[in-house]
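Next up: some structures, all given as structure tokens.
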Structure 1
Amino acid sequence: MTTHTSHLAPPEPSLQTLADADVLSGRDAVAAAAAYVAAQALADGPVGRVGLELELHLVDLARPAERVAWADVMALVAAMPAMPSGSSVTLEPGGQLELSTPPHADVVSSVAALRADREVLREALAARGYAAVPLGADPVRPPRRVNPHARYDAMERHFAARSCAGAGLAMMTATAALQVNLDAGPAAGWSDRLALLRSLVPVLVAASAGSPYLGGRSSGWSSMRQETWQGIDSGRSDPVTSGEPGVAWALYALDAPVMLVREGAAMRAITERVTFAAWLRDPALIGRPATLTDLDYHLTTLFPPVRPRGYVEIRCVDALPDRWWPAVAALVVGLVDDPVAADLAAELCEPVAGAWERAARDGVTDPDLRRAVAGCTDLAARRAPAGLRTELEALATLVADGSSPGQELRAVADTRGPLALLEEEARA
């Protein structure tokens with residue numbers, strides 16, 4: 001949920017009219033806003049660079065069933081050493097930590113950087129009796145916001161007003177992801193690249209579905225993280241539709257409901273469903289005209305599985321334990337950035353195209369998805385870079401045997417309880 005503008009930065013706004021006039025108003029405001037969003041959606045250039053963001057649940061080893069108090073979270077972060085690979089450490093609404101690497105030349109170096117910083121984080125927390133656990137959802141502790149930031153307070157009020165308070169609170173405070181950031185690539189290939197990513201989403205969701213419990217209960221879904229995201233207000237977390245990528249993103253963004261607006265240092269929750277386009281057409285709906293700053297901020301409140309930010313964010317992957325997230329990161333990058341693998345992956349994914357909800361619910365227990373995941377993991381393992389071949393081969397073998405990282409986690413939680421799962425991963 002944290003925005004990291006340093007990663008694979010998008011181009012500067014190209015519409016001088018908007019650069020000169022912060023207020024978006026008048027007859028052509030919607031068209032101007034759409035053109036602005038489309039123009040900065042993707043940046044033309046080569047492929048290759050990779051940035052990774054890993055969210056982790058903070059755990060007090062002496063009281064693992066209790067959420068860590070905000071004052072203790074802040075004290076831990078204040079004492080945190082600098083990360084040797086340059087990752088930033090940021091905080092999420094439920095006190096989750098997020099490690100975000102700068103962009104690196106390839107997936108091997110990006111994984112190595114995140115691993116190094118993850119180890120420093122682990123040691124620093126362990127010295128004070130804490131751990132940070134990468135799981136798609138907190139399996140034990142009820143969702144509760146501890147971060148008092150005004151943005152998160154407004155988000156919570158928006159979700160409550162939109163009749164999705166439970167899902168909104170759980171999404172903010174009890175979920176964690178592995179986000180993979182990739183260059184957009186040459187402009188001529190954007191439509192094909194985004195089409196490939198859309199087709200890959202069900203496979204990536206099923207392969208990483210590792211959140212069978214959330215807040216002490218199981219709904220039966222393989223990824224309760226994805227189930228939770230699906231439960232927030234519509235138009236904010238659905239996939240972006242097909243079409244020219246910049247135009248499709250602009251239409252998505254302007255048709256999405258406004259969540260909150262800044263008022264000086266404060267944040268005002270928007271409690272009625274008002275799309276950004278509607279605000280532009282009728283400023284009275286919010287109480288003032290929209291500005292370019294409002295539009296930029298609105299884009300940070302949209303969470304589709306694949307989000308253009310100049311670069312491309314792949315946001316549909318559950319956080320997984322350290323023994324598995326490097327392989328899943330390599331799986332994503334290999335299937336997208338290796339042109340040979342990309343063509344073959346598109347064929348493998350065709351039978352499950354659009355089945356991302358099924359993937360979140362059933363994971364690899366669905367026969368069609370299991371075949372697609374097995375084919376893609378085997379393909380990625382065969383074409384893996386030397387530095388991550390062992391990890392990808394282990395993942396491919398696990399899936400070929402009919403299991404997955406999430407199935408392993410469910411077996412522990414089902415037999416010994418979700419607290420045992422959290423404690424086991426905290427001490428891993």
Structure 2
Amino acid sequence: MATQHVFTGARVVLPSGIVENGRLVVEGTVIADAAAEAPARPALLPDGTPAGAAGPADGPALRTAADATTLDLTGYWIVPGFVDMHVHGGGGASFSAGTAEEALAVAATHRRHGTTTMAASTVTDRLDDLARQAAVLSELVEQGELAGIHFEGPFIAPCRRGAHDPGLLRDPEPGDVKRLIDAARGTARMMTLAPELPGGLDSVRLLADLGVIAAVGHTDAGYEATAEAVDAGATVATHLFNAMPGLHHRTPGPVAALLEDERVTVELINDGVHLHPAVVGLAFSRAGAGRVAFITDAMAAAGKGDGRYPLGGLEVEVRDGVARLVEGGAIAGSTLTLDTAFRRAVTLGGLPVGHVVRALSENPARLLGVADRVGSLEAGKDADLVILDAEFAVAGVMRRGEWVVEPEVG
């Protein structure tokens with residue numbers, strides 16, 4: 001008989017809205033039921049917080065019945081497991097290392113922070129090396145450890161390269177693009193490129209035809225060129241605002257084109273380093289909650305700490321949690337985990353919890369093509385969930401019905 005977990009009393013974030021005094025049942029590896037439980041607790045205030053509710057004092061209370069484990073989560077939140085569509089590393093490891101051991105270490109680090117589904121992002125390298133990395137990562141996708149591969153570089157603008165090796169950049173010749181997609185053996189989900197480069201638009205069209213997301217990023221394209229790329233099939237803005245021209249009242253550039261087009265989902269790095277909270281709010285207000293995906297863009301230092309780390313063929317120094325290239329000082333990804341992005345969005349950004357959940361789970365799951373299994377708390381989907389306390393800190397993480405972080409019992 002499959003193990004059953006019954007969670008009661010929590011504020012549960014469902015696709016239909018936030019349910020007070022919710023009840024969620026897990027059978028084996030899947031969600032069996034998610035619903036409200038009477039009697040209802042106080043109504044929600046407009047900002048999504050419960051009126052007059054207090055947080056738990058001694059942690060959730062556990063009791064075991066003959067056929068189920070029941071966890072009283074009064075004062076806690078239950079949200080879907082987070083989905084990161086753009087992450088390079090964590091725990092001192094990197095997807096670009098090209099080994100299963102390092103890739104699994106990255107995944108394990110981010111799972112402890114609530115990210116139960118992630119795509120593996122590479123960084124600019126030689127085509128042969130990227131193909132070898134893709135071969136290793138594709139096996140982990142096939143095994144269910146990862147949700148796909150995201151190629152970031154080498155087809156990006158040299159003047160907007162950020163922390164990518166300038167000596168390895170190249171124009172997006174469709175033949176080279178196809179070579180990398182083929183190396184991923186059907187597991188490529190996204191490729192970031194600069195559409196203004198020679199071959200850029202043809203490569204966008206190729207990716208769209210192959211069912212791979214063409215993402216505009218690390219680009220020097222203007223407004224018109226960006227709009228042309230979207231018309232050609234680009235549907236994602238890679239870390240909007242970063243590694244692209246800024247918004248200007250006479251030359252609006254790629255930011256305006258990507259924000260205004262309903263076909264585009266915009267990635268945001270909500271770590272307080274890459275974007276000011278006001279800019280995060282601006283993106284939400286213009287694009288709407290259905291077109292924002294929070295990402296980490298994390299490198300190896302995420303979940304590990306300050307120090308020096310490799311990023312592709314470059315060296316990065318992390319000080320006070322901020323990653324910069326040793327040579328040149330450019331920001332080199334982040335040390336962010338998605339639980340921190342969640343907490344910042346709600347407590348500092350003032351965004352509604354339901355909107356943040358869409359940006360952290362539902363939207364990226366849809367883009368990665370896994371929304372039939374993850375991204376929301378619904379019967380029949382994988383039992384991927386995060387338990388948050390009243391301050392939105394992680395109190396528990398479950399993936400496919402197994403505890404990654406087991407809630408402490410009061």
Structure 3
Amino acid sequence: MFDIKWIRANAEAFDAALARRGLPAQAASLIAVDDKRRAIIVRLNEAQEKRNASSKLIGQAKAQKDEAKAQALMAEVASLKDAIQSGEAEERAVDAELRDALSVIPNITLDDVPVGKDEHDNVEYFGRNGSPEQAARTRPARPNLSFAPREHYELGEALGMMDFEGAAKLSGSRFVVLKSQVARLERALGQFMLDLHTGEHGYTEVVPPLLVRDDALYGTGQLPKFEEDLFFTPHGEGRLALIPTAEVPLTNLVREAILSEEELPLRLTALTPCFRSEAGSAGRDTRGMLRQHQFNKVEMVSITTPETSIDEHERMLSCAETVMQRLGLHYRVMTLCTGDIGFGAQKTYDIEVWLPGQDTYREISSVSVCGDFQARRMDARYRPAGEKQAPRFVHTLNGSGVAVGRCLIAVMENYQQADGSIAVPEVLRPYMGGVAKIGGQS
């Protein structure tokens with residue numbers, strides 16, 4: 001969400017930033033709406049001043065027993081009152097018009113975000129001051145399979161532990177029923193990630209509501225632009241939405257709050273189900289668990305000062321990478337280009353895991369810094385330490401650490417054995433009761 005005053009003062013830079021995202025110039029049209037709003041306010045102020053002056057004159061006319069003048073002034077005041085009420089309604093309408101226009105404009109990307117049209121223009125990232133050689137040393141290698149690898153759903157169905165037909169009978173397409181040790185493996189992954197982020201990375205675990213109000217969705221940018229991707233349920237005279245990501249409730253915990261600088265950075269994590277209608281994805285990833293209406297994800301959210309948000313972004317990426325490293329999963333990190341970056345992000349890193357069954361990389365985590373874009377929508381601020389200063393907007397960051405369902409896919413495909421069994425990564429075995437292999441001897 002942008003401040004129209006900032007757009008007025010930086011119209012050329014604003015339009016240039018939109019052009020980087022492949023969007024048309026909008027500063028002039030937004031300023032025109034704001035001009036209309038300002039003209040209404042001037043007219044209202046003039047009418048109110050005139051009404052106040054005329055009201056005083058009524059008393060004077062009555063004191064002078066000039067009834068005709070008093071009656072004329074009273075008629076004028078009544079007319080001004082009607083005009084003011086009409087003008088206030090007009091101002092509310094123009095305010096809403098401006099707010100609606102501003103609410104669907106995406107965030108401005110940082111200068112170092114690569115310019116491009118789509119995912120094909122994303123650029124591999126080797127870390128701040130990193131190199132391909134350094135990345136090769138720190139990232140697990142691809143598995144060297146001596147047999148033709150199978151996809152996760154082939155493995156899961158053959159084991160009798162992944163049931164898509166049964167899920168379809170219950171809920172339709174894009175759902176799955178996990179059973180037995182594969183179900184436990186997914187649970188183990190989520191618990192491992194939570195323990196890592198809380199025990200080593202300094203995040204506070206949160207169990208948030210899974211149903212949220214429109215205001216919360218607006219605050220993080222899901223509304224109004226992405227309404228069709230949400231599941232809603234009636235609630236009282238309104239509605240609630242199932243969360244598409246725990247980013248929504250976690251970030252909105254600081255909604256309409258003024259924090260102290262000493263409280264920052266605030267780091268929160270949660271393991272929750274997430275729900276998405278996958279609007280616009282018809283025909284994509286219809287087999288298996290890659291694109292589901294319901295999935296589990298470990299989310300990380302950080303609330304910081306403006307001065308520390310860029311460093312926090314790198315730190316958050318490192319936290320998500322650690323998950324991949326501990327699990328021994330080969331991956332790469334991509335900096336998303338301006339044409340592929342999300343609505344609310346200034347800059348985004350995607351972690352893409354190698355899937356042998358598909359013979360390709362697929363996204364498993366997305367880590368974004370949003371600047372004050374969400375904070376303005378939520379009115380989330382902090383008071384700088386030291387001398388008394390006006391509160392400033394916080395910066396918000398979010399990242400998956402990581403998507404549990406997709407991580408399950410990756411573990412199954414990367415640790416598959418020639419006989420169709422699945423080896424359990426060593427770090428997960430304590431969560432699996434010591435089980436070292438699924439579908440074979442422990």
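None of the figures in this text is laboratory data; all of them are computed from the coordinates on show. From a predicted model like this one, the values you see are computed outputs, not experimental measurements. Cβ atoms are built from the backbone, for glycine too; each structure is taken alone.
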Value 4, 17, 26, 22, 13, 8, 5, 3, 2, 1, 0, calculated as P(r) over Cα pairs in 10 Å bins from 0, in percent, assigned to which of 1, 2, 3:
3
With FRET efficiency 1/(1 + (r/R0)^6) of positions 93 and 333 (r between Cβ atoms, R0 = 25 Å, to 0.05) coming out at 1.00, pick the structure among 1, 2, 3 it was computed from.
2
If Kirkwood radius over Cα pairs in Å, for residues 181-292 alone is computed to be 14.1, which of 1, 2, 3 is the source?
2
